[in-house]
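Enquirer: What follows is a set of structures for review.
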Structure I
Amino acid sequence: MPSSELVAEDLVVLSSGVRVPANGRIIESRGLLVDESALTGESLPV
């Protein structure tokens, strides 16, 4: 589903390697790792 079709309160199930389509709230995770280097401008993933 394109992120343009998401609305508030939608539940999105993510799998390994996918990009987060919109701002959201994590309600459950198992072994979650996030590469936020694109947001922070850092040269290496943290």
Structure II
Amino acid sequence: MGKREQADLIWNETFVLRSPSQACRGVCTVLSALGLDPNARDLSAARA
């Protein structure tokens, strides 16, 4: 898998399919601080 596919897989497995862990909540906090939607179903907005 390429880097993009790897990132999509990790995002889906970590944030979409499972309950967020403490580490996931930290990532969501950073995304919010950067003005990104931590509830996004994919990484397209973060990549833009």
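Values in this text are rule-based calculations from the coordinates and carry no lab data. Note that the structure is a prediction, hence the values are computed from the model and not measured. Cβ atoms are built from the backbone, for glycine too; each structure is taken alone.
Enquirer: When Kirkwood radius over Cα pairs in Å is calculated, the result is 12.5; to which of the structures I, II does this value belong?
Expert: I
Enquirer: Among the shown structures I, II, from which was the value 0.9 of distance in nm of label points 7 Å out along Cα→Cβ at positions 1 and 17 calculated?
Expert: The structure behind it is II.
Enquirer: On to the next question. Can you tell which of I, II yields -1000 when helix-only ellipticity at 222 nm (-39500 (n - 2.57) for each DSSP H run of 4 or more, over all residues; to 500) is derived from it?
Expert: The read-out comes from structure I.
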